[in-house]
Structures are given as C-alpha cells and as structure tokens.
Structure P
Amino acid sequence: MSRVAGRCCIVTGAAQGIGRAIGEALLDEGAHVCFADINADKVAAVAKANAARAAAGGAQVTHAAVDVTDRAQVRQMIAHTVSTFGRLDVMFNNAGVNKPMNFLDVTEENWNFIMGINGLGCMIGMQEAARQMIEQGGGGKIVNTASVASRQGFDNVAPYCASKWAVVSLTQSGARDLAKHDITVTGFAPGVVATEMWEQVDQDLMGIGAATRPGQAMEEFSAQILRGRVAKPADITGTTTFLASRDSDYMTGQIIMIDGGMTLV
C-alpha cells in the first residue's frame with residue numbers, strides 16, 4: 001500500500017476498461033486521480049462512483065472531458081488537474097481506439113482516425129504534461145499505453161499496429177529528451193484484455209469477415225497466450241502502479257510487455 005500516496009495523476013481513456021482500472025488502482029494506494037475521457041457523462045459517473053474509494057485512501061478524485069487530439073483541451077485538462085490537486089506528477093496517456101479493416105480495405109479515414117488518437121494524442125499528452133512538470137519542478141513520470149500490436153503486425157488492424165509502434169517510438173524519444181528534466185517516460189504493452197474495447201473489436205472483426213461468431217477472435221488470440229487465458233484489467237494494474245511509483249525511478253524509455261507470454265521479445 002501507499003506506493004503512490006499523494007501523487008497527482010491523470011489517466012486518459014479512463015471511462016472504462018484498462019484506463020478506469022488504472023485510476024482505481026492508483027486511488028487504492030492513495031494517489032489523487034483525474035479520470036479523463038472524451039465521453040464526458042461516462043467519465044463523470046466513473047469519478048462519482050469512486051468518491052468513496054478515494055476518501056477511504058485519503059485521496060482526491062476529479063474528472064475531465066477531453067479529446068486528446070485537441071491540444072487546447074489537453075491543456076485545459078492539465079490546468080484543471082493542477083488547480084484541483086496542486087501539481088501533476090504522473091501522466092498516463094492511455095486513450096486509444098481500434099477499428100479493424102482488412103489490409104487492402106484500409107482507408108485514409110480509418111488510418112487518420114486511429115493514428116490521430118493513438119499517435120498524435122499520445123504525443124500531445126506527453127508534451128503538455130512535460131511542460132507542466134518542467135514548470136512546477138520536481139520531475140515526473142509519463143506512462144504510455146502500447147500494445148502487443150506494437151511488436152508485430154496483424155493483417156486486419158494495420159493502422160492500429162502502426163499507431164502502437166508509434167507509441168513505442170514516442171516513448172523512447174521522450175525519454176531521451178526529458179531525462180534532463182528528471183522526467184521518466186515508460187510504457188506497457190497489454191495483449192488480449194477482456195474489456196469493452198475488445199468486445200467492440202470482436203464485433204468489428206465479424207463485420208469484415210475475419211470472424212464468423214462472437215468470441216472467435218478472442219479465442220484464437222488466446223490460444224497463443226502461454227498463461228492460457230485472456231487478461232483482466234486487474235492483471236495490468238500491478239505494473240501500471242509500479243510505473244507510477246518511485247520503485248520505477250531508474251527506468252525510462254522502456255515498454256513492459258503484459259501479454260501473458262503471447263509475444264516473446
């Protein structure tokens with residue numbers, strides 16, 4: 001307990017799934033958390049639902065509606081967090097999307113949508129968080145969400161794979177540039193996680209003929225996992241809390257795989 005007590009954190013893409021789980025795990029260990037998401041109503045409900053959890057750990061919770069591709073909105077989110085908590089110590093760039101299309105069918109619209117949120121959104125979040133951390137002093141931590149798809153390409157999610165490769169490169173570039181400011185930049189790469197996003201991906205894969213029945217895609221991916229099952233969000237949060245804590249102070253520029261042994265690199 002208390003590895004991150006008093007740390008002031010933002011988690012984007014926090015209205016559901018991995019993002020929500022990251023924020024809740026941080027609250028459990030005493031961190032102040034801003035849950036941020038493009039879905040304003042849903043993220044407000046998540047923050048409200050976690051008020052008692054925050055109070056129990058002596059922490060504060062707030063929320064922000066944000067389109068991570070809009071720099072002005074990202075700045076507003078950070079300003080709100082700093083106004084509420086006093087500073088920003090940890091930034092989780094977790095917001096992400098996927099929209100499967102077979103390789104030969106990928107359109108510019110599909111590419112730009114996915115790369116905009118997963119790539120550009122990550123870069124803007126890193127830049128604006130770093131500016132705040134530099135201004136306030138004391139260093140900080142930036143943590144980016146990559147994917148097993150950042151380590152190998154898959155035929156019907158090519159833009160998603162490219163966007164997550166971009167996250168890896170941004171993590172390394174940011175780590176090199178921000179080290180002089182005592183800001184570490186790390187990331188983690190989940191595999192198949194049972195979340196609302198995967199449920200939507202499953203439906204989309206059926207829609208393009210890559211699967212013929214509900215659950216087929218997850219079953220096929222799961223067959224490659226050495227641990228023998230898909231992950232739950234709780235399987236991810238031990239690592240994400242570690243990356244937000246002082247225990248990871250000597251780590252930067254690295255991506256930690258949390259895929260149950262699906263990809264060995």
Structure Q
Amino acid sequence: MSAQNIIDRLYPLNGGLAVAPDRSVYTPGRWKGEQITFSCNCYLMHHGSGWTLWDTGISDGVAEESGGKVIAHGIRGIVARTLTLQLADIGISPAEVTTVILSHAHFDHVGNAALFPHATWFIQSVEYAAMIGSDYAKYGYSPELYQTLDKTKIVLMEEDHDIFGDGAARVFFTPGHTPGHCSLMVHLSNAGKMLLAADVAHYPYNLEHGCVPSFNSDAQQSVASMQRIRSLADAESAQLWLNHDFVKSATIPHAPAYLD
C-alpha cells in the first residue's frame with residue numbers, strides 16, 4: 001500500500017471541554033439535572049498531500065476566559081491549551097494546514113475556523129446552507145465563529161465523499177444531529193481503520209439504545225445514522241470513536257503523540 005492511500009499519522013488534539021448542566025437533554029428520560037462533561041476532540045492527519053484537520057475545536061479565545069465561557073445551549077466551553085499551541089507542539093503552524101473537513105458547525109467543532117482562512121474546507125452542502133440560512137439559531141449555530149469562511153475555498157460535499165480520492169479519508173453522511181452532520185473514516189497503516197463519528201451519539205449509552213438528544217435537528221435521521229455508523233464499523237472492522245465520549249477520550253494518546 002502506497003503512502004498516498006493511507007493516513008500516515010493521526011494526531012488527536014484536545015479541542016477543549018464542554019460542560020452541560022443537564023445530561024437528560026442528551027438522553028431524554030434519564031439523568032435529569034445531572035451535570036456532564038464532554039471531551040471535544042479534533043484530529044490532525046498527515047497524508048501524502050499534506051496536513052488535514054478534522055474539526056477545529058472550541059475557539060482558542062476561550063482560553064482567556066477564567067472558568068470558561070457559556071457559548072450555546074447553556075453549555076460552558078473550557079480551553080486549557082489552545083489548538084495553536086498544540087500544533088506548535090507537533091512542529092507546525094495553522095498556515096501549514098491546507099485542508100479542513102467539518103463534521104458540523106456547532107461551536108465545539110468550528111470554533112477555530114478563523115485560524116484557517118487559507119485552507120480548503122470540505123462541508124456538507126446541506127450543513128452549509130443551514131449555517132448561512134436565516135434559521136441558523138434553530139440549529140444552535142454561532143455564525144460569528146465561522147464568518148471568515150466567506151473568504152475561503154469551500155468544497156460542498158453531497159453526502160458520502162472520498163476526500164483524497166484514494167480511500168485514505170472517507171466522509172460518510174450521518175445527518176440528524178444537525179442537517180448535514182457527517183463522520184470520517186481514516187485508514188492507517190498500523191492502527192487500521194478509525195471511524196471518527198463526531199456527534200452521531202455523545203456517548204456509548206446513546207449509541208447502544210438509540211437515544212436522541214432533544215435538540216437534534218431530526219430524530220429519525222439520528223437513529224438511522226447511529227445504525228449506519230455501527231454497521232460501517234462492523235463491515236470495515238474499524239475502531240469507532242465518539243467525539244464527546246469523555247471516558248474513551250482519556251484512553252487515547254493525544255498530540256504530540258500520534259497513531260500510524
């Protein structure tokens with residue numbers, strides 16, 4: 001297998017923490033009033049074509065807020081170490097990231113869009129339409145976080161998409177959490193296939209029981225996407241990572257360590 005059709009390094013990055021005051025919003029009928037903390041990861045990958053980032057985490061500016069900042073849905077974002085510094089730990093600057101793939105446009109995924117105005121962005125077409133449409137607030141978007149995207153090159157994806165055309169990084173359309181939510185499967189030489197499922201489910205219980213957060217854009221699509229992700233992981237013998245699974249995230253080596 002050539003270096004062109006694998007991701008030769010995958011760096012999990014700490015995109016911050018999100019503290020939600022009521023877990024039952026994510027799992028209706030259970031854990032009413034219980035606070036929950038979510039991991040917010042993003043992933044830098046190196047491919048023969050250069051550096052690519054999957055999501056951008058919570059805005060680096062939140063690191064300057066003592067105790068974090070309530071950003072959307074009553075959720076407090078906390079940034080202990082900025083994305084810029086984590087990239088520096090690896091030895092690169094934001095300017096060296098030439099491709100950004102967006103799972104969806106919530107604040108903990110698009111927060112650092114302003115760091116990458118030079119990059120080519122891959123965004124689902126229906127997600128982008130919702131981001132810039134008049135109903136953006138209904139989906140929990142914060143347009144001030146991605147206002148720089150009007151200056152970037154954007155590739156609008158129509159559902160499933162092979163980013164490099166060689167199977168190294170494949171996007172799968174998994175709507176429901178938002179109108180154009182998507183997931184990413186990357187192929188590594190030693191670690192094999194990793195399915196980065198973003199917010200298809202926020203933690204394993206919801207994935208296992210088909211529980212849909214009350215604020216998701218479409219409950220039926222959400223359940224179908226959970227089923228699709230589980231089927232894809234089984235069919236491709238891929239490790240399945242949920243972005244906000246705090247327990248699982250604690251077991252994953254983060255940058256400057258990497259998977260290959």
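Observations
- Parent structure of the calculated result 21.2, given that mean count of other Cβ atoms within 10 Å over residues 7-14 is the read-out and P, Q the choices: Q
- Structure from which 1.5 was derived, distance in nm of label points 7 Å out along Cα→Cβ at positions 87 and 183, options P, Q: P
- Label whose coordinates, when FRET efficiency 1/(1 + (r/R0)^6) of positions 47 and 71 (r between Cβ atoms, R0 = 25 Å, to 0.05) is calculated, return 0.20 (choices P, Q): Q
- Among candidates P, Q, the computation of helix-only ellipticity at 222 nm (-39500 (n - 2.57) for each DSSP H run of 4 or more, over all residues; to 500) that gave -5000 used structure Q.
- Given 0.70 for FRET efficiency 1/(1 + (r/R0)^6) of positions 39 and 175 (r between Cβ atoms, R0 = 35 Å, to 0.05), calculated: source structure among P, Q: P
Quick note: the coordinates plus some simple rules give every number you see, no bench work behind them. The model shown is predicted, which means the values in this text are computed figures rather than measured ones. Cβ atoms are built from the backbone, for glycine too; each structure is taken alone.
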